[in-house]
Structure 1
Amino acid sequence: MSDIEVQPVAEPTPLAPGLSQMERVIDTFTAPSKTFEDIKRGNKSWWMPFILITVVSYILFAAITMKVGWSQVADNAIRVDQKATDRMANLPADQRETAMKFTTYAMEGGFAASPIIVLIVVALGSLILWGTINFVFGGKATYGAVFAVWFYASLPAIIKSLLGAIVIFINSTPETFNLNNFAPTNIGAFLTQSETNKALYTLATSIDIITIWSLILTGIGISIVAGVKRTSGYMAVFGWWIIIIIVSVGYAAITG
């Protein structure tokens, strides 16, 4: 009998170590697929982008507080809304003062609470995207992966916040500051809100370079973690974005 040759069992190839959160942050800007592939492998930590976004948002908050003032922010918001201006004009002096204080505190408090609001928005938005990419496009993403993708894809927002803070310190006219459009990253920033049709202004503001950048990153990310074509990821993300724009512009047309 001839000896039976026993083939050596191949050792399994060790998995490459996961990226650190800071590496994922950097790769989101330089090589986004690496970040999202790492999330797909199970590295779903999202607190680093959340902290970065929060810190930069508070830098913007400080700039607004020091250079504009929240009473001015509230006054600006009312002045560009003719209906709000008319309502204020029709109030007695004491009620008008109370209404202005309430508006000021609401806007300042809302911005100060933005980290909590961001978490709620990301949680709900991720749930919608998770359902869309899985049940409409046949993906296999987990909710946690979509949640992490959303946060990393939102990192370009720090550029907009920093740019907004710079503009505030350069601009010497607080009366022109618009909290809803604080950085020149869209066409609406170059229009005079009070002189522009409300629906047109809403549309011009919605087409924002930073927003589109984040949407592209989100499309790439969810397509990777869901294991679907890149086009499916883009369709899921941009489809919802277009729906939101249509609703926003329609509402502005009705209320304008």
Structure 2
Amino acid sequence: MDSRPIGVFDSGFGGLTVARALFDLSPSEQIVYLGDTARYPYGPRPAAEVRSFALQIAKYLVDAEGVKMVVVACNTASSVALDDLQATLPVPVVGVLEPGLRSAFRATRSGEVGVIGTVGTISSGAYQRLATSFAGEARVHCLACPGFVEFVERGETASDQVHVLAERLLSPLIDRGVDTLLLGCTHYPFLARTIADVMGPEVVLVSPAEETAFDIRSILSTSGINRVGTSPAEHRFLSSGDVVQFAATGRVLLGPELDHAEAVHFATSS
């Protein structure tokens, strides 16, 4: 039994969707979740800056928190930093891009797959490159959705304003006739009801969280570092920003597991 925690990080609250999936699928595993809310959103930032943030946070989780695995629960960070993290860190590193796209390819009936994400994720070309490695005839249509993350971070997941924004941003994918939509940002599942209303009942929404959690469980088991037993898992939540606000908003989004948050501080650059 390896009782070390799993480190999960995101620019803010989005990665809580992955944490939730891990709680449900691997209830024995302990999680240290870090939301870099002092520097969110990552999407509009230059790739080099996001890469430096990701390396800084991941090294902190390994060195200071002693995690046995790092989960990059942020599509923007995964798109620009995953390879560097996997080459640098002494523990397994898992991203969210490949699990999500794999699930979307399985779900599509028409072969028309939409992918929405932050400006940083979509402009990186990571999903477009990844799609070429999958067999089949599915076509991927990528679309940046600036503004979605900010609504989630404010806890506005069902307002009239976010619905209007979704109608405007998602219209090109409706015109394309996609039948499957990958929520290519871990914040976006919190907007799933609004997105589903706009896209219509025939479009399947795919979240990367559950598929990522399955990958994590498999890696832990095959590597022999999974935590087994019946003792309850203890989770910790860290924020680089306002911990009171993080705990309050995070509890609404995640549930009672997030009863308080601890402060962590990073320099502006690594």
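Given that helix-only ellipticity at 222 nm (-39500 (n - 2.57) for each DSSP H run of 4 or more, over all residues; to 500), derived from a single structure, equals -14000, which label among 1, 2 identifies that structure?
On the way: 1: -22000; 2: -14000.
It must be structure 2, since only it matches.
If you rank structures 1, 2 by mean projected area of the Cα convex hull in nm², for residues 36-155 alone, which sits at the top with the largest value?
Numbers: 1: 9.9; 2: 8.2.
Checked 1, 2; max of mean projected area of the Cα convex hull in nm², for residues 36-155 alone sits with 1.
Give the label, chosen from 1, 2, of the structure having the highest value of relative contact order in percent (Cα under 8 Å, 6 or more apart).
On the way: 1: 24; 2: 27.
Of structures 1, 2, the maximum of relative contact order in percent (Cα under 8 Å, 6 or more apart) occurs in 2.
State the single structure among 1, 2 that was used to calculate distance in nm of label points 7 Å out along Cα→Cβ at positions 228 and 244, giving 4.6.
Values: 1: 1.8; 2: 4.6.
That value comes from structure 2.
Given that semi-axes √(5λ) of the Cα gyration tensor in Å, for residues 132-179 alone, derived from a single structure, equals 39, 11, 6, which label among 1, 2 identifies that structure? Don't skip to the answer; put the middle values down first.
Numbers: 1: 39, 11, 6; 2: 27, 13, 8.
That value comes from structure 1.
Using FRET efficiency 1/(1 + (r/R0)^6) of positions 124 and 172 (r between Cβ atoms, R0 = 41 Å, to 0.05), single out the structure from 1, 2 with the greatest value.
Numbers: 1: 0.55; 2: 1.00.
Comparing 1, 2, the top value of FRET efficiency 1/(1 + (r/R0)^6) of positions 124 and 172 (r between Cβ atoms, R0 = 41 Å, to 0.05) belongs to 2.
Among the shown structures 1, 2, from which was the value 49, 39, 37 of Cα extents along the principal axes in Å calculated? Don't skip to the end; give the middle numbers.
Details: 1: 109, 36, 29; 2: 49, 39, 37.
The read-out was computed on structure 2.
For which of the structures 1, 2 does the calculation of distance in nm of label points 7 Å out along Cα→Cβ at positions 68 and 100 return 2.7? Could you put the intermediate results ahead of the total?
Working: 1: 1.8; 2: 2.7.
Comparing all candidates, it corresponds to 2.
Where a number appears in this text, it was derived from the coordinates with a stated rule and is not lab data. Quantities reported herein were computed from a predicted structural model and do not represent experimental measurements. Cβ atoms are built from the backbone, for glycine too; each structure is taken alone.
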